[in-house]
1. Which structure, out of 1, 2, was mean count of other Cβ atoms within 10 Å over residues 324-331 calculated from, if the result is 19.9?
2. Assign the value 22.3, calculated as Kirkwood radius over Cα pairs in Å, for residues 36-331 alone, to the correct structure from 1, 2.
3. Work out which structure the value 12 belongs to, where relative contact order in percent (Cα under 8 Å, 6 or more apart) was derived from one of 1, 2.
4. Thinking only about distance in nm of label points 7 Å out along Cα→Cβ at positions 444 and 460, which of 1, 2 has the largest value?
5. A value of 26.4 was derived for Kirkwood radius over Cα pairs in Å; which structure in 1, 2 was it taken from?
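No value in this document is a laboratory result; all are computed from the given coordinates. Since the model is a prediction, treat every value here as computed from it, not as a measurement. Cβ atoms are built from the backbone, for glycine too; each structure is taken alone.
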Structure 1
Amino acid sequence: MEHTTFSVGNEGREVFWNAQYFEPVLFLLTAVAMAIFAYGVWRRWQMWRALGKEEIRWDKMPERIKSLIVNGFLQVKTWKDPYPGIMHGLIFFGFFVLLFGAIFDAGEFHITEPLFNWSFLRGKFYLGFSFAMDLFGLLVFIGVLMALIRRYITKPDRLGYKGVSDNTADDAIALLLIGAIIVTGFIIEALRIYITNPPWEVWSFVGWILSRTFTGIDYGVAKMLHKISWWTHALLALTFIAYIPYSRLLHMITTPVNHFLASLKPAGYLEPIRDFENAESFGAGKLSDFTWKQIFDSDACTRCGRCQDGCPAYLSGKPLSPKKMIQDIKTYWLEKAPEVIKAKAKAAAEGAQAATEKVLPGEVVDLHELWACTNCMYCMEHCSASIEHVPKIVNMRQYKVLTEADFAPELQLTYKNMENNSNPWGIGSHLRADWAKELGVKTLAENPHVEYLLYVGCSGSFDDRGKKVSIAFAKILQAAGVSFGILGNEEGCCGDSAMRGGNEYLFQLLAQANIAVMNGYGVKKIITACPHGYNALKKDYPNFGGNFEVYHHTEIIAGLIVAGKIKLQKPVEGLFTYHDSCFLGRYNEIYREPRKILAAIPGMKLVEMDRNLDKSFCCGAGGARMWMEEDIGERINDLRTDQAIAVKADTVAVACPFCLTMISDGIKDRQMTEKMVSLDIAEIVARSMGLEEAKPPVDVCAT
């Protein structure tokens, strides 16, 4: 053991112990590593700027800084999934503490001690510092082990595609580099403690325990091993720094930045096409048709697979994986960006033409993937990097529909019906208000002086099953004394399916027609029973002058119950489960109101399905899929029905006409019509109020 004088209050250590003469070489190598790092970031910056249209993502700075802190630093989105959240948290926060520890070390050695003769890493502070550094180093190591076990032993499906792992050498290198840095750090510490043996180093508990295993090693040999370990550790750390911009470790930069750049628009918002008359093409046919932020998204993706974990298209056997789609775009961008940079430089010098591009929908992203999406937004809700998948899909659909006129025949018929009769079925508009004839509901043409416009929507007006919901809800409003009216024959389709199916032009025509009528009557407040109409009227109509207070019928019913304006007297029988609509839940965060309504009904027995709230499983009808056939894999609505069957529910409560149709069809497909039924919440409430006969509804859709 080296001769050392120990005294209370002088606890500490020499920063460059046994490496006093290596400092200049270390500085030189650090400069080289930082130069390689800087060049890599600069090169990536050039690639980020090479393609994409302009988009402002640095407005509302306080909100963006909050997003950066909450999701970029505190990792709130990452923690939503326990195992990977803990795993990533251990590595991230552990490394963060170790980085600051190294800065403290360097600060004392190079600044405070030589300039001010002040050492702050002494005494009790040093003991706490030593303990913290060992603790967080150990946590990082545990996190790395968890990651290795998960990626290479347990291998969850989300870390691959269709059962095939998407592991790369880069994944292993990144994890092994981190692990090796931690292990060599502990070995250095253990050898130093073994040689110097200060009693206070018991606080460096990992190094202390490890040092006990070196008993019997010659001190000269131990010092040599220490120097070798020291350099190994230093070179590994510098290699890690230099490797960051060229590897998946770049997400240490891109992911926090992507949180900062996250959309501050309402959830699921789609930017409208604003200049149809002068545009040469529509949507995203090429990579350069995306905005720079949409392209940057792909570089922030960590391939964690959370999006894939709940994607109804993927889980039902369709080819779509949100993760794969983003990675396919990234792969093409990595191929294309350097070409574009060179082509731009050559064009500037010689007037040469710009580089040609592949067509995104079809050549980069498979068309089956593109049209399998239900716009359920599970991917965006659960992405730990704030990637925006759905707008990209809709943009590519816009290109296929508006530029190439290439889309499914059933959608062609749907759009034709919407254009000619303002509803997907093509039923005559003059029949739109027939459901209300026996209820005494007045149109705004008859009485414009009402508080609410009840926007019935296409399903509530034409679908036999949907009309029963409209009748039930109208009776509830009448019983509660709510002042409302309908547009009747003047009402048109909200256009949601057209917009999300890529036909933005048709959507805008429908929206503008509705807005003209609504504004003409001075409408201020709107109620709708359809989450798709609710979302469109609330978030998309303001782009065209339709600024209304929009309420979903569950919000109104919940409010009426609280106010005591409706009485739920009759108990209901059976075991109920509630299905969260994507456009009501993830799009608009309406989770509590439907459950509050059901909880207020006498005798209600409610059980939750395995996938609920923000992890609810889509019914399969969103994103214009309501009007398209499922010809690949299983039917999404059947899988959701299976989840209701699994909890032994005999009634599936819904709050969306699309969900009502899809779950009802799933019940038929599973031959459960004698044991199970699907009901809208309005029907259940009306029944408890004694406004409706307690008999199963007729599950017949409009034809």
Structure 2
Amino acid sequence: MADNPFAQPSRLPFGLPPFDQIRDEHYLPAYRAGMRAQLREVAAIAHDPAAPTFANTIVALERSGALLDRVDTVFGRLNACNTDPRMQQIDTEMAPLLAAHDDAIHLNPALWHRVEALYAQRDTLGLDPESRQLLERYHTAFVRAGARLKPAEQVRLRAMNARIAALTTRFKQNVLRATTDHAVVVEDRSELAGLSEVQVGAAAAAAAARGLAGKWLITLQNTTSQPPLAQLEDRSLRERIYRASVSRALEGASDNTPVIAELVRVRAERAALLGYPSHAAYQLEDESAGTPQAVEDMIRQVAPAALARAHEEAAELQRLIDAEAARSGSARFELAPWDWPYYAEQLRREKYDFDQASVAPYFELDHVLRDGVFYAAQQLYGLSFRERSDLPRYHPDVRVWEVSDADGTPLALFLGDYFARDNKQGGAWMASYVSQSRLLQRKAVVANHLNIPKPAAGQPVLLTFDEVTTLFHEFGHALHGMLSNVEYPLLSGTQVPRDFVEFPSQYNEMWAREPAVVAHYARDYRSGAPLPPELLAKVLAASRFNQGYATTEYLAAALIDQAWHQITPAQAPQPHDVVAFEQAALERSGLAYAPVPPRYHSAYFTHVFSSGYSAGYYAYLWSEVLARDTGQWFHEHGGLTRENGAVLRKRVLSRGRSEEPAVLFREFYGRGPEIGPLLEYRGLAAGG
């Protein structure tokens, strides 16, 4: 470990990992040394001859594991966004070992007795509110980890945890491999009619990168529907792309059906061992929702309006298809999933007299970042951003900004990693490399990751409005991490329940559509001319377009998640029944509507089978209720002002989990959440 870059804390600004020094061979030695070191620290805490105190037990646990935290944080983040075969091998090897390490801490009887003793005395310890919250979170974590189980039951639990860790790792790797393998090769340029020259160039570059010079490659994103479907005129190519998407990870070496079948069974068995009727009941107990019933009740408030609107939208699209067939004399066909995005774009053009291609020049990446995302943060919170080209990065495409507070005090580092790569997982997400903590004297280092197709050299990076919204969304997560101001790392930043963590990000989306912000960033990259007011009005009016589809595809995925995780072990299907199980769940829910497929089918549903959202995919809707309530609050109080930003920062964004989310939201909003603003925002309210 003498020359291992993880051996000592980073000396770079803000503790940025020394990416230029880290090699694959450094991970395993650092992992092993880090686990040994933390177990020694934990043993010293557990067997301290002094009576347990908050300082010698809880705070000591917060300080433990520094080396392991350094290596695991960097490895986990880079394995998601810049992996290689060796890292995937390390992931496979380490996943069950890390699960066992976690069990070794939470199932340590001497340590548990100290935590339990302090919890019993919590009313007499004189703790400040944040310290009391930390003690209660530790107690909850130990109980949920099985500390109260009998020794024989804990042996079974350890085996289950190791197996779950191995299965989730295998699922993730299968999806990455299948998504890469199912990219669609196009050999005839004419099939790409409808795509812009920039997009065609990106497809050519993607093909060339795989040794397919002279061809074009349509790479897949992690969702069921793929962005090019909205533009491609060739129906047969649209169908090829759609079928390539939905058939991922269903056969061959990357087949995830046996993984799903075993994973849901073992999760259900573990829940039963811990005293819960299902994995969903176990997971939701520690979320804001509390119970599966609460999740289903919320979904039922939205699903009927969403599905009814989706049927109305489908009828309009079928009208376009029929009219097109009549004009051309071609055969009529029924609306299919691969047709919806294309004809929705035609309908958008018909209703609002614009299409994505006409506005794309106004959404150039640098303009949107500097004059939109960063501008809104400056207006609301006083933040300023200075790009740093002198700091190491893990990939040439990554950019780094130093973020300063309103008074000039250095606040955080922000990393932007925006382009798709074959060795990068799909989707968009935020990650923390360093979590803020006053106890550990740490400021935040956070990153945003997207999967924008990288254009050919010299071409501008032009975004769809959906991608613009995603930039703002992920930066909402980044703000939650950067503005954190808590004592303890366990309570820092985004370490809140899944159905609250999406709240700041979905709230931040509102600024992508706020006229004052749009007018600031939406400028033609060639001339600097602003987006014409009449076109801006059309873009904003169209923001509620196709919401029946968008809401229904999301709800279908959320219900699939609940179906998988509300079963008992005996109800877990065999691998060959996985697809049928999903379909039956959709039919029972009433959301089995063929033209609107689930946003994710089970075989590539990484959120719930490998990314920590099991039984929690509903969280986006739950959080969006809070986000739209917040949007209404801003508009009622004057909109984009420093005063309003200061209130949200003080009461929510800086607080992490130093208080329970329901309390934080009520302190900010003045009352409990209301679903009305969400329905209105999505155009699903009566008469909307």
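1. Numbers: 1: 19.9; 2: 9.2.
Label of the originating structure: 1.
2. Numbers: 1: 22.3; 2: 24.0.
Working through the options, I get structure 1.
3. Values: 1: 12; 2: 16.
So the calculation was done on 1.
4. Largest calculated value belongs to 2.
5. Source structure for this number: 2.
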